[in-house]
Structure formats: C-alpha cells, structure tokens
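In what follows, structures are represented as structure tokens.
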Structure P
Amino acid sequence: MRSRARAPILKSMIAQDQIDRLTATERLELIEQLWDSLSDAAVPLTEAQAQELEDRLKSFDQEKSKAVTWDEIQADWDARKR
C-alpha cells in the first residue's frame, strides 16, 4: 500500500524505501518515538479537547467510588474472552 505524498522534510530525513522495509511493529515504534519527541506546547489542546478533559476530570472527581483499577479492567476483559 502506497501512502499519500510525504512532506519534503520527511523525504530528506527518511527515504520511502527505508520506511517500506520496516515491519508494522517497527513503523508503530517509529510513530511512538516521533510522538514522544513532541512537547505538550508543540501540540496544544483545542478548546473542545480542553473542555472534554475538564468534563471528564470533573466526572471522575464526582464518582471516584465507581472507579476501577486497571487490573480489574484486565481481569474483566480476560473473563469475557473465555
């Protein structure tokens, strides 16, 4: 599958044939490295995102007693897969 046109800076740093040789896992790792290299200031939230985050935090604060741990979520997921 060919991707859409790349920005010139990416072409000068990583050739398309180099990207094409990466496995899907390696491409995802590259994406993760690129994402992690961005600072919060480089990718500011939109007003809608900031409002959604505020709403979710408020909801969490109001309903902490209903919160479940990650381990509980995983156990529930594992039980459903059986």
Structure Q
Amino acid sequence: MADLAKFMDAIKGATVSELHTFRELLERQLKVSFKAGDKVSFVGKYGKVETGRVVKVNRRLVAVKTTSGSNWRVHPSLLTKI
C-alpha cells in the first residue's frame, strides 16, 4: 500500500507524455526481468493456472512453452516467476 502512495505522489502533476514514458520504462524493466529458460506461471483461459518455461522474450510478448506442451505468447505483466 505504501508503494501505491509513492507511485501516486510521483505521477501527480505529470503530463500525458511523461506518463507514457514512465509506463514504457516500467514495461521495459518488467520485460528484461525474464530470460529464456525461466520457469513461470500465469492464468490462462478459463482461469486455469499454466506453468512452463520461457522460450523467447519478444519485443512486446514473452513466448512460453507450458508443461502440457502448448505454446503461449503472454504479456510480461501476466507472468510470475516460480
């Protein structure tokens, strides 16, 4: 909760372009936190929790091969490292 308060103080009075730049920076930091081979989980279709390994980190999405053998392209914000 304290982090949210700090975030709200940081963006107070920011312009739209500053907020856009800030969002891009946060997304970039999140994306680089994943590397090929990392074990991850995410909530898939119909609320089912999927687990797998990162295959490739693309520009916008992360390619994940699940333990069931299917391939997913998932936004980094939806992934959790295991």
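From which structure (P, Q) was helix-only ellipticity at 222 nm (-39500 (n - 2.57) for each DSSP H run of 4 or more, over all residues; to 500) calculated, if the value obtained is -10500? Going through each structure in turn, the value belongs to Q.
By the measure mean projected area of the Cα convex hull in nm², tell me the structure among P, Q with the highest figure. Mind dumping the intermediate values first?
On the way: P: 9.8; Q: 6.7.
Comparing P, Q by mean projected area of the Cα convex hull in nm², the maximum is at P.
Comparing distance in nm of label points 7 Å out along Cα→Cβ at positions 33 and 65 across structures P, Q, the highest figure is found for P.
Bear in mind these aren't lab numbers, they're just calculated from the coordinates by the rules spelled out. Just so you know, these numbers come straight off a predicted model, no measurement behind them. Cβ atoms are built from the backbone, for glycine too; each structure is taken alone.
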